[in-house]
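Where a number appears in this text, it was derived from the coordinates with a stated rule and is not lab data. Keep in mind the model is a prediction, meaning the values are calculated, not measured. Cβ atoms are built from the backbone, for glycine too; each structure is taken alone.
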Structure I
Amino acid sequence: MNAIARAPLTTLTDLPEPIPAPWNRLSGWGRISVFLPKREWVLDCAGLSDWEKDHYEGGPALTMLVRYFDADCGPYDELLCMMGRFRTGRGVYPKIHRIWVSTKESISGGRFNWANKKELGQFSFAESAQGVSALVESEKGSVALSYSKHLLSFKFPVTTALSTKNMRLIANETLPEQNRPEPFCYSEPEAKGWCQLTKLRSFHAKSSMLPDLSTPGLFEPSQSRLFD
């Protein structure tokens, strides 16, 4: 794999000034995997906070591995995980459970604009005609993912414009640097492009970076999507 070396992030004071929203230049490719975890496993093993355990409403979990070749903050890589939907004062919405990116510029912008609690990771990729593998490392551990092509290789267009607001909305807890009185920051990610089926061949999480979504017997079969 070709490692992308990044300087270690020791404190949030190391961050540059955030680039304000909206970010309209995001383009690249990504892999989305959807899981159907058992409620008991999420509450006991997914590393939820006390508030999250009290407000958990179920729903699918997902991971998203993305390479942004262009972005308002410059190119960066990203790995995020959502563990379902949670009850807030405005309704029931998904929230980002963990998110790792490869640049400080992405961290500062994500935290300030959308309360995405981004952390710094080192990303390595190996791409081939058969699929892609990635290794994401940080001081908290590592996550290794491997995807292969699906037998159904046709592409079809996708856009978030066809989804309802409740389907798009993400609720994250407000962060100190936002200087906002509201307890939650609500955002509506927008995306469009082409999608095709792909297969998550393996997932291995070490230490506390992400919940171990490869635990046998705790998940229904997952599906993955490739978009670009």
Structure II
Amino acid sequence: MVFAVLVWVLVKGLRYEKLFVSYSVGVFAVCCFVRFAPWAWDNVKLMIWSFLVLGPFMWDMLKRVSFYLRAVLMVGLFWSGGVALWEGLGQHQMHRWLEVREIREAESVLRGIPAKRVRVATKPDVPHPVALCGYPVAMGYAGHLWSHGIEYRELEMALRELYCKGLRSGVLREVTHVFIGPRELKIYGGGRGRVWERIPEGWVEVRRVGDVRLFEWRR
């Protein structure tokens, strides 16, 4: 369908239409064979934007054919996406990015701590409840850092050392608090359900709400 739109516009379209469609089809085609980032979703985003640009021209082509042929083409166009969406919304396939409970626990454990005077170590995640509560975190989502050309490997390793061994290296000198919640337990706990079985020297547990713990650097 995408390439049919390209042919139709090249034959009958105006100059600006040819430019719009040619670039969009080019980006869409390249994304089918070239991976622009380590995360598949980044390619999908580029393909979606290209498809959205093609939308008006695609409809302009479809409305010129008979109703029945148009219906067949529309079903063919959206069928695979509809099946994928239905499968993705299944009970066992749904991606849970955030739960309200996580934000409430983060708010409770951070209550009374001035956001401007702290930097909290968390799992580099998006969206992390600590960041959503307005607190600066030690490291943001790796995918965003990578796409902006920011080197993050050293910081990522330092966070792992902090959570697994309690070591506060130089790149984490601005970190004043360590947040340990379900996300941190999952990635740093190694399946044991614990991160700091013994509190490392220099850190003090200042608050606990359910399974969420907050430590402060007081050395």
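As an exercise: FRET efficiency 1/(1 + (r/R0)^6) of positions 64 and 200 (r between Cβ atoms, R0 = 25 Å, to 0.05), calculated from one structure in I, II, equals 0.00. Which structure is it? Going through each structure in turn, the value belongs to II. Structures I, II were shown, and Kirkwood radius over Cα pairs in Å, for residues 104-183 alone at 16.3 was computed from I.
Matching task: 49, 19, 15 is the computed value of semi-axes √(5λ) of the Cα gyration tensor in Å. Pick the structure from I, II. Label of the source structure: II. When relative contact order in percent (Cα under 8 Å, 6 or more apart) is calculated for each of the structures I, II, the largest result comes from I.
Have a look at I, II and say which one yields -17000 for helix-only ellipticity at 222 nm (-39500 (n - 2.57) for each DSSP H run of 4 or more, over all residues; to 500), as calculated.
The structure behind it is II.
Structures I, II were shown, and FRET efficiency 1/(1 + (r/R0)^6) of positions 56 and 136 (r between Cβ atoms, R0 = 25 Å, to 0.05) at 0.05 was computed from II.
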